[in-house]
Structure P
Amino acid sequence: MTRAAVVWLACVLRLAAQDAEGDPEQMWAQGEREAALAAWEQQLALRPDDVALRRALVSRQMEGQRWEAALRTAASLGPEADGLRGSALFVLARYEEALRHLSAADPAQALLRVEALESLGRTQEAEAAIEAAAQALGAGHPRVAVLRARRLAAAGRFEDALPWYRAARAADPLDREALFGLGQALVRSGARAEGLQLLQQHRELLPLLDARDFALQSLGLDPSHAGNHARVADAERALGRLGEAEAAYLRASALARTPAELVPVVLRHARLLAEDRGDVEAALALLDQALARAPDAHLAVRAGDLLAGARRTAEARARYEQALALRPGDPQVEQRLADLPPAGNEPP
């Protein structure tokens with residue numbers, strides 16, 4: 001290859017690298033994760049010795065649940081990537097390999113070590129790993145409490161397991177393992193009625209937690225999609241976590257690009273405010289803000305329903321009329337208007 005050709009190729013590679021750097025961080029932030037990962041991979045192909053870039057790509061692949069890809073990318077990294085390797089191997093159920101990379105001194109990795117050892121049936125090592133996890137996370141950590149309770153229950157020491165399960169439940173009432181374990185331990189230790197009650201709670205809670213897990217997984221794959229945030233909000237509301245639900249509804253509204261995306265989110269958020277918070281004024285304010293952004297009859301109807309329920313008849317009539325202006329001749333809105341008390345006969 002001539003000198004001119006070498007110079008030309010270097011320029012081409014540099015420009016290609018700049019194009020690949022098209023801004024994968026921005027693409028990632030906007031939820032275009034496949035495109036962002038492809039851009040980072042292209043950059044790495046052009047700069048294979050860029051250790052910082054390689055580490056960043058491994059982290060993003062892990063975040064995007066591309067476990068096998070993360071392992072391949074991390075293959076040439078040194079011991080500083082052991083935690084990432086161990087975590088990926090654990091998720092892939094390659095527990096023996098994972099244990100070679102997971103550190104007992106790292107809080108998150110220490111917990112994975114316990115789970116891996118228990119999955120392999122290495123009981124004595126698992127017990128020692130629990131103590132190491134207690135050192136890394138603190139003896140009062142709820143996950144440590146669950147692990148200790150689990151080992152005691154496995155040994156048939158149900159009464160000894162009870163205080164550990166109760167401590168974990170007090171720290172996290174939604175810990176499904178702590179709830180189930182406590183119910184089982186109570187039944188086995190003679191407190192049958194209390195135990196069966198908790199096991200029933202576990203059966204009722206489990207599908208709600210599964211729904212939240214699924215919603216969070218979908219959100220992780222595409223955090224730019226308003227509907228994914230709304231599904232998380234719905235799941236949090238079903239669990240009674242109203243603050244978390246409100247925050248997710250607000251994120252969904254901010255990301256909504258069309259009225260078709262915005263309106264269902266606002267309607268559900270307004271229902272939370274009115275029904276769960278008992279704050280009709282906040283719900284009305286939210287609906288008004290959305291109406292200014294997306295004039296939709298559904299929003300006006302919901303406002304009218306809230307006002308009618310509060311016996312604010314004149315205001316309800318105005319909202320229903322607003323809805324009819326947006327959707328002329330709608331029989332359901334016309335029926336709502338007909339059902340209102342005549343003007344001047346509003347109840348006190």
Structure Q
Amino acid sequence: METYEYIFAAVIIVAILIAASFLTSITPQLYRSTSEIDQLKMAAQKIMVEILLNPGYPPDWGKNIAIGAGDLSSFGLAAYTEFTRSAYFLDPDKVQRLSRDLPEQLYVPPSRLLKLLNIGFEYDIKIEFIPALNVNIYRLNSNNISVKVSSEHGMPAVNANVTAKIFYVHDGEIVFSEGSGLTGSTGDCVISLQHSTPALLIVAVDHYGVQMVKAEYVGSPYIGYIIGNFLLVGSSINVAGDRARQVSAVKFSNGKLKLIDVGCSLKFHSDFSGRLSYKVYDMGFEEPYLVAAVTLAEDGGLIAACKVIPDSYGSSSGDVYPPLAYMLERSVKIGPSAYTFRLRVWKTSW
């Protein structure tokens with residue numbers, strides 16, 4: 001009996017020694033992983049602050065089409081004026097510069113962003129702009145559209161005020177039709193809009209103070225871009241005359257969000273002809289909360305341009321991330337619309 005007890009005791013001692021050896025070997029790795037996760041968290045928080053609260057330098061880099069990615073000495077998306085600055089209000093033109101849809105000369109590539117944030121090759125990031133309200137537009141027939149509004153998480157937005165305005169060409173002039181409605185229990189409403197194609201349709205939604213503006217091209221208008229007070233038109237397209245209309249979303253004192261359009265003059269800007277593969281026109285001014293601009297082409301077609309907000313931005317495509325990635329979210333305003341800004345940060349090596 002005593003022999004078995006000695007053998008059992010010896011087995012226990014060996015097991016304790018093996019376990020102790022194993023724990024000793026993994027403890028430094030556990031401490032190392034915890035430390036690196038804390039560093040990742042701190043890095044993500046610093047990057048978030050830098051992007052959302054810093055206007056960058058030069059501070060007007062978003063709307064100044066003479067400034068390319070290589071001319072930036074600091075990066076940030078915050079809106080900036082000489083008189084006021086509001087936290088988590090992003091400049092729509094700076095956000096546009098993150099869209100691959102823009103001319104290449106105006107696009108800020110992720111590699112340049114990482115360098116400006118001074119994180120080099122140690123970290124990688126992905127940014128997403130998630131609308132606070134999902135606005136889906138369906139054409140029921142030639143004169144009626146259905147607008148379905150839901151929350152970021154897919155719940156129907158009931159009693160949302162919806163305003164729609166569509167611009168098209170009639171008898172050689174740009175005209176518009178407008179209408180409004182209130183969403184029902186399923187988040188839908190139907191709006192009648194007399195129009196022809198091609199056209200530019202803009203829908204503004206206000207759901208208890210949460211606002212979203214969405215623009216869609218109907219048919220095949222000539223598509224341009226608006227950066228600040230500049231209208232960019234394809235080099236093969238000729239503009240008829242020297243007039244355009246700016247469309248902006250304005251919240252009035254009664255709390256309702258409305259779409260207003262204001263006429264402006266166009267002046268051809270030859271200084272950018274060699275730098276951009278687009279014709280550049282100076283509109284003279286930029287309406288507050290500008291969302292789109294329209295003008296007439298020489299062949300009678302419609303030229304339409306909208307602010308471009310990218311869905312996502314980063315050097316990595318898809319939704320594949322390393323096991324250890326840190327995510328932060330913040331509610332922001334981009335022009336009149338509300339978004340969730342989502343930032344993912346991960347280390348490129350561990």
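Tabulated results
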| item | result |
| --- | --- |
| Distance in nm of label points 7 Å out along Cα→Cβ at positions 163 and 283 - structure with the largest value, from P, Q | P |
| Percent of Cα pairs over 24 Å apart derived as 63 - corresponding label from P, Q | Q |
| Test item: semi-axes √(5λ) of the Cα gyration tensor in Å, for residues 123-274 alone calculated as 38, 18, 11, pick one of P, Q | P |
| Structure with the greatest value (metric FRET efficiency 1/(1 + (r/R0)^6) of positions 35 and 219 (r between Cβ atoms, R0 = 35 Å, to 0.05), set P, Q) | P |
| At a computed 22.9 (mean count of other Cβ atoms within 10 Å over residues 179-186), which of P, Q | P |
| With distance in nm of label points 7 Å out along Cα→Cβ at positions 195 and 211 derived as 3.0, matching label from P, Q | P |
| Which of P, Q leads on relative contact order in percent (Cα under 8 Å, 6 or more apart), largest value | Q |
| Which entry (P, Q) yields the derived value -6500 for helix-only ellipticity at 222 nm (-39500 (n - 2.57) for each DSSP H run of 4 or more, over all residues; to 500) | Q |
| Top of P, Q by FRET efficiency 1/(1 + (r/R0)^6) of positions 147 and 331 (r between Cβ atoms, R0 = 30 Å, to 0.05), largest first | Q |
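Values in this text are rule-based calculations from the coordinates and carry no lab data. Quantities reported herein were computed from a predicted structural model and do not represent experimental measurements. Cβ atoms are built from the backbone, for glycine too; each structure is taken alone.
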